[in-house]
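Coordinate-derived values only; no laboratory data. From a predicted model like this one, the values you see are computed outputs, not experimental measurements.
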Structure I
Amino acid sequence: MKDAEFLRHEIRYAEAKINDFCARQVPTELFHYTLSQMRTIRVLYALTREMPDGVQLKVLAERLGVTPAAASEMVDMLVRKGALLRHSDPTDRRAVLLQVGDTLLERFDKCEKKISQLTRNFLNTLSAEEVATVLEVSKKFSAFVGDSDNFPEE
């Protein structure tokens, strides 16, 4: 159990440092959003990596774990603030696609590039064998965590 606690601590520490770094990339914008709004923006940004043309409201609501009505209310506020953009879905006239607004998108992309550089810099400190091990273990860990059967019953 001690190894598991150590690993989780190290993951939390790295995640917190990366989150702090990214938060510093959008210092003025952070004060315009609630934590719930920032979560919505971050989730939408992550979803647009999978769906670059935009994300339907129902998909965003599912990922946030809220009703479409609650998500719609949040989206309306964020569109008014300029954080999110809405546009018509060319494949479904009734649907609207959502994307992160240009200013925040630019900031997120800048942060992603810096984190990628940080990761490359770290990997450059390792031997080829260590890099292969880190990548293989990371892949296995992601697959393990991604399988809901591995989570304990509540």
Structure II
Amino acid sequence: MLLERIEKDFITAMKAHEAERVSILRTLRAALQNAAIAARTSAAKAIDDAAVEAVIRQEVKRLRDALTDFTKAAREDLAGAAKREIEVLSTYLPQAIDSAEVQRRVKAVVATLRTEGVSDVGSVMKAVMADLKGAADGTEVSTAVRNALEQKKDSPK
């Protein structure tokens, strides 16, 4: 289980005196504990791997938003720390698919759904994100969906 792997890595990092990694994993463990409480389960019973991945994705998204702010504010020290946190947390997520695969899947969904144009972004996004199951960044998927719908609108029928 993913939660057990995180716990083992936390203990290993503590024994190796890796302060930064311990801090990152401690923050992740707290977020997972909060998710378990919100789900009304005990930490011992834990939450399933899908829920753990969702929490990790949420943390990575929060860090990417902060990274953008740190970069705009020219705070390279904080930006570097956020990048390192993202790297550590990303090791617990499944491998992301490349943009060509995202575009292929988006085109397949657009072809199967009866879309009229850009106004159908929501329905296409819902179908694509269910298909991808978190293997791609939502911003990238949104851009691919909008491009595919624009192309469909512009193409002759």
Structure III
Amino acid sequence: MIQRIQTVYFILIMLLLSSLLSGVEIFGFPTAKNYLSYSVYGLQQFKTESGTTTVRVENIQGSLLFYFVIAFVLFTYFAMMNYKNLKKQFRLARLVFYIYLAGLIGLLVLGSIGFFVPDAVGIQLGLGYYICVVGLPFSYFAFKGVKKDKEILESLDRLR
């Protein structure tokens, strides 16, 4: 199983998405009075007290993104472990790629139109966003690796 390249890509996808669970910032929203940070744990508000350097952190809203990341990591693991049934793994790898692409586009659209913070002055992309973007080519390469293995087995079946 580990000798197949798509397994390495699946593991990289799972590691990158699991790193989001450490709480890295996906988006930052500077407003007139404070700074809001969006991670997989939700939207957090950073307020500086006037004249002091203390920072108060408030968790404004929870996030469904936390549960989506955990479910998607488990789904990617399930797709990786179906290496004995290549047709099923092909369908699952394709689904992993399309879900990842749709989730990334949805996250970018919701963040850029100001869905999370309507009164934000601007948007800053955090390290978590770049981690998400880096994982997308790996999901495509995993899909292509499974497709290549499937084509090799189909050509061997024709020779028999």
Exercise for the section: Identify the structure, out of I, II, III, from whose coordinates Rg and Dmax of the Cα atoms in Å was calculated to give 19.8, 80. Expected result: III
Problem - Source structure (of I, II, III) for helix-only ellipticity at 222 nm (-39500 (n - 2.57) for each DSSP H run of 4 or more, over all residues; to 500), computed value -22500 - result: I
